[in-house]
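See the structures that follow.
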Structure I
Amino acid sequence: MQFKEITEEKYRTFWEKHPLKSFLSAPEIGDLRKSSGWDVYYVGVLEDKSLVAAAMLVSHKRHFGKYEFYSPRGVLVDFHNKELLHYFLDEIKKFVKNHHGYIFRMDPYLIYKERDIDGNIVDGGVDNSSVSIDLEKLGFKKVAIPNMEQVGWMFSLPLEGKSEEQILKEMKAGTRNKIRKTEKFGIEIHELGYDELERFQNIMVETGERKNFSVRDVSYFQKMYQLFHDKGEVKYYVTELNLVNYKNKLLEDKQKSVDKLNSLSDAKYNEGQKKNLENEIASFDKRIKEADLIRKEKNTDVITLSGSMFMIIQPEIIYLSSGNYEEFLKFDSQYLLQWKMIQYGIKHGFKKHNFYGIPANINEHPKDYGIYEFKRGFNGIVEELIGEYELPVTWHYYLMKFIHKFRK
């Protein structure tokens, strides 16, 4: 085996075919890091002139002229091939030390233990706990999940071998009904171009202020667009509602209920059905009035309801970021957007629709459990990743830890 620096092109070719591939380990993310002042290296292991392991390493200068090294969602290697794994990580440690690094971090895109939809461990399922033990034997220390740079728990819907009809049938009834309601409302989905990304940013800012989370600057979304959009690997969408068309549809549906009510006789056995129809008509009147009010207040015929950012790189579609205008949450437009992307995934042969981050230990009902409940309604599985690990390379690691702890 031979460890060496490799070209970005060789790394990309290897990354494209690797089972642990993620958008975060794509060379474009290296370019994104470069724009923030990071250095980027590509390294690998050759065996009989063939690349059998590879990693993208990004580094940034910290204190005392020492560098932090990180492999986003790396490294790309067979973690169960101990000989290869040990050799590769030992060589990376030497590489980091030779480049004035004091720490090497990684958070492999590897499932820890297979879990079901409720977050319970599946008996006899995938179990990579031995990998965790092996890494610790090599000197790696597992980082607490709250400090992880990337999500540690995800919720995914497997698509492979499934039809739209099957997936729709397996959803929760409430989720299925909300999808149908949004289609009935006439909610439309609009893909944003580069010059429209401020619209997405505005939605994210409003959502962040409401839910108390920080939001990236619009320059991040613009940079991701520049890096990934030409290959169709990132898409930004907003959901919109034409209030004129919406009102006309409500008036049409109301009239159907009125006609049905008028067709019923005064017989006692019709009283229950009459009451239901009267309630329906009252509901239509309320929504018609509401549509007129929104149209007047916003001084527009078309309103924006929500926005989402998706990474679309085989084998998965990732629901990466999203936001909603609070006043329009009642339209449930995110349900429609998820369904449209699920349909896209089935049509184009993606293996899964990844709803991405959920709170850790979901079966214990932690804070923000509602995030999981929304995603759970589409059916799927909980995915706990193996976590983030850091390897002390020089004694400066311990000094840096002390400084950070003291400052905190």
Structure II
Amino acid sequence: MTTTFLRSARRFAFAFLAPLVLAMPVAAKPVSNGLARTPPMGWSSWNNFGDSIDEKLIVETIDAMVANGMRDAGYQYVNLDDGWQRYKGKRRDRPLEVDPVRFPRGIKYLADYAHSKGLKFGIYSGPGQTTCAGYTGSEGHEAQDAALFASWGVDHLKYDSCCSHKDAPVPVLKTIFGTMSTALMAQRRGIVLHACHCGWGQPWEWAADMGINHWRIGQDISDDFDYPGNREKYYFDVLDTLDRGVGLEKHAGPGHWNDYDMLIVGLNGRSKELVGAGASNVEYRTHFSLWAMVNSPLLAGADLRSLDVETLATFTNKEIIALNQDPLGKPAEKVRDDGVLQIYAKELADGSYAVALLNRGSATADMTLSLRRDLALTWKKYRVRDLWRHQDVGTYDIPFTTEVISHEARVLRLTPVAD
């Protein structure tokens, strides 16, 4: 969220919560809701629209996902972020209600409409008296709100602490997010849970054991590929976020995922809420490729009603999406780092490997992939397929070399070939 909303979020009183939640019970053994066996894919309203959302936008977005092929490419969730609530200010004892002007037919109508189109529906709340945009939150009403969400037909909950109070003790965070997880799992309806706390408190070490399906690993993404200085101003660009995830791969797998934040593909510097001047089509394509490789949820943030041809082609590349949705659920690791030239690789369920040759530099470069050195593979021959060009490149028994332009990721699928 923006720094403006972060100021509002300071009302989220961890100082008040801490002594209370420390006294609450925490699950003694790992639990799972059995959901999100592959990373969630869909759309979220925040990056492009902030809290300027209404029923018309959501209905049109659902229709767009069906018409433009995104649903058929694997996108499932249509997620409302902050701003759907009726009231601003502290929750106190009033119920959580939808804004009757912007959403005259209510949330259940939208969830039912999404379901009728073969999609799923998500909603947003937070563990404070107020949310990041200052609307009523769920503090002290977790069971009540979880039952309400289930009655509406909700399939996904983003539970957002606004990245406030980065030094909150882990037991406090575990109880805050665990309370909502327990409340959701008490419902008959399965609801995917996304814990958003900017990676503070190292949620990758404990969130999966509490029935949390994905958790943010860093601060909010900016609409930039590589913009020095953003990190000091709270935002992470694409490469900052990618670097943040190095070494966290072992914590992710079916049902529990490192979340690198929503996709900026197609924002083109027009976001109402994110800083950034936008990125090139090549950079957006690289961003999409890398998020797919590391098994981050793929949640589009652009206005899906007006995508240009190239942006839609990026979103709907089924060969790239298949890497993200591979049932083995193994995130890519950085296997080589030569400064601005890096290689990410992952094993796939069918025994093939996906490799991304990333050129972070400003000039075109030749990059060479050695199976033995980089992947510890002893295949004598292998076939190479380029997943953006949708073509088989050839069969090799020597290291593979190719040209990679500035800020590009050449994404390859390698398959062993029998003698």
Structure III
Amino acid sequence: MISKVIMPKLGETMEEGEIIQWLKGEGDRVKEGEPLLEIATDKANMEVEALTSGFLRKIVAPAGEIIPVTKTIAYIAGSMKEEIPQEAEAPEKPIEEKAPEKPPIQEPVKASPLAKKLARDYGIDLSTIKGSGPGGRVLKEDVIKVAKEKEAVPEEVVSLSRLEKIMIQRMEKSKREIPHFYLTVEVDFSKSQAMRDDLLKEFKEKEEVRVSYTDLLIKSCGRALSKFPRVNSTFEAGRITSHSEINVGLAVATDKGLIVPVIKDIDKKNLLQIAKKREELVEKANKDSLSLEELEGAAFTLSNLGMFGIKTFTAIINPPQATLLASGEIKEKAVVIDNRIEIRPMMEMTLSCDHRVIDGYRGAKFLQEIKRGLERPSLLLIGK
């Protein structure tokens, strides 16, 4: 009996997968549950296991191919003598013989002898230069000008990674389809800063992990999400889905591009547990070893660029999510407190919202709740 191996749908948003490598070759014996090939999804690299035992009779899609989900990529048979279904043998398209095209006759470029010599020396095509001499004649000055421009702005072709290509597609789709609006508030980080310093002293000798300002942000976002279920929603196929789990995606920049691992059950974790999980996921992200489960399940993302001295920025929503919080640096600033000027550590954060899911009032109330958690960090410890 012969069975198909199809490109599996391994994620919520997966529409196609790239075959990185086959772990078995044609003719190799395959056991059910044994790794058969490695594929790249829109979020991570995954091994695909064989669903049946037998021999890898034929590989239809070789390594490097990008195949839509559910399409046949190989066949496993009971023996190598079994016939392959006709659909696997895609007929080759006949090659149409064409008469060789005659190269177009190019008229000689009008140029001075010195201009021709300089063009040869600099490796410049004379036909690409607009001459300034009589009748469009190319002069030495024209060649020198082009040579200097090429030297000043060297061309470089940048190859995009798979992750970068996917990010480009998703961000283009987001800006094209999602009606974004943005809300910005300023947060007094005095009490959060003091609490973090106290926690660092307390756990300095007992724990290896360090609680960061990002961990405080994650916890405060999770607390606010639990109070505003509508914000903890995704929008797909014209439908809003509210999620019961309180999960927060964290944007992480890696050498291969931006990736968003997910810290789950924020409402059930304390700050130390969040810090440990964040460190674990960031390390995995940089090693490109995140599992698909660690990349899915969030309806909300946090992007923190404060460590780079960024004051404020507006971020693009990662569909199908409906919100994304962008936080900037914590910087000392003169502010008015009870009719007197004080120096306080302040931070700006901007919430990007999908207007199809969240209106301005609900977005503002949600953002105020995040601010409240950071300005009264004791609330993050008791979950109120």
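Read-outs: derived from the displayed coordinates by stated rules, not from any lab. Here the structure is a predicted model, which is why all the values come from computation and not from measurement.
What to note about this one:
- Structure from which 25.0 was derived, mean projected area of the Cα convex hull in nm², options I, II, III: I
- Structures I, II, III, by Rg/Rh (Cα atoms, Kirkwood Rh), for residues 47-262 alone: label with the highest value: III
- Among I, II, III, structure where Kirkwood radius over Cα pairs in Å, for residues 143-198 alone as derived comes to 15.4: I
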